[in-house]
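Only the coordinates and a few stated rules stand behind these numbers; no lab work does. Worth saying up front: this structure is predicted, and the values here are computed from it rather than measured.
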Structure P
Amino acid sequence: MRVSEFMSPNPLIINPDMNLLQALEIMAERNVWSPLVKSDRILGFLTERDLINNVVSQKIAPEQLSVADVMSRRYGVIKPSDSYVDAASAMMKVKSRLVVLEGEEILGVVTAADITRAYASSGSKVPLRPYATWKVVKIGIGESVERAVELMRKERIGCLLLEEEGEIVGIFTERDVVKGFLMGGGDYCDPVGKYATLKLITIDSNATLPEAAKLMAENRVKRLPIVHEGKITGIITARDIVEGIWRESTLGVITP
């Protein structure tokens, strides 16, 4: 599948000098949470992790900042005629989202979720096990948002699993922090469960990477807790799947 078939077209583009609160309002209106940042040239992306690290964890009001104060100045470039394997390789090299260019024209952007969606229909039998994360970081459902954000930053992860009476009952993601807490004007003392996703979509530990990709695409999620013998023991993300595509392609297991 070519990039032109799975990219996100007509990307939201914001100016680095824009007030961050104004940018967030536009992002919420468009339901786009990683806009491209451009002045006279492309500068990078404003990501959820940028907002967590530079706004939420610092307890700074968004109206006191500009987009340039917060954004990541990193991006990759790819052509619309490239394959999803090319896109995975490019993303792993730059560790960032990709801009789809044809000459000087911006046609779209490519995220890990876009690549995952393209890969979902592949006939690959690559198991998810080698690419999953088997360290599960948990937090009590009644713990504060402040504690949850601190833990996400410390562990450098994009989500936490919520625990109640010894059972995993939900997931708290970067999207929940930004869309629910930050945009909802939450209090740092609020219980994390107030903003978390309490409906878990899981996958079996014996599943393949394409099966994980298909489940993510169908449910519009980027993370799946992994169940082994009835217990959640790991997690697989869209970024993990991109890494799997890249690594397996270098071995010749996956071809465009």
Structure Q
Amino acid sequence: MKQNSRRSFLRNFTILGAAASLPKFKFGENRNKEQRIKWPLGTKVLFQGDSITDGGRGRNLDWNHVLGQDYAYLIASRLWYDNIDKQLQFFNRGISGNRVTDLLNRWEKDALEIKPDILNILVGVNDSLAAINGDKSFTVATYEIDYRHLLNITQKALPGTKIVICEPFILPVGNVKEHWQDWQKEVKPRQEIARKLAKEFDAVFIPLQDHFSQALQKAPADYWIWDGVHPMPAGHEMIARVWIKAIGE
């Protein structure tokens, strides 16, 4: 595809999103069908988080890279294919190394201004790593305070947006395995907070740690996550499948 064509394609998607009214999602219908959500025309889905979401995404209009190479790309690919007439829009604004405080610092531009209809958030491992490395400013308590603030301002600014909170996850591989107790000490309470906040803000909660842990019955940890934190291709595919199913329930 030529560069001008790519730019026109993206521009058309942006115009469609700005003109669309807030969609009214119908969750839980047609439960016997794989596709259980009725996508309103022009629905915008935004993926936010750290390197797991970033996936090496591009920062320009090159559609070879614009969505990255991860679960966000897989979700968008499948839903675009299955809903050709719905003019769905997908945005990836994950940034490698981000913690909740980093999301807060860029939230206006990278989330609120986009006005997504569905907002996916996956954050927590970098907060945990900072604590493991001895940074006293990144505690479990500050994670909860900052995350709740993020959700509060989102709900006030975008009351019609459906929020999806993904549970941060790890597996015993590499450096994470060598310091497994330290990682569990920091990650587990943040997982509990993510679950609690999802309930508090009526968000969809996706228990990714449960799914990765169960996947160990099928293959070793390094088949799913190569360094204890970042998924292998099969891990990203699992997240995509779980995500699409959860959105429809």
(message) Given a value of 25, 47, 24, 4 for P(r) over Cα pairs in 10 Å bins from 0, in percent, for residues 49-104 alone, calculated from one of P, Q, which structure does it belong to?
(response) Q
(request) Have a look at P, Q and say which one yields -14500 for helix-only ellipticity at 222 nm (-39500 (n - 2.57) for each DSSP H run of 4 or more, over all residues; to 500), as calculated. (result) Q
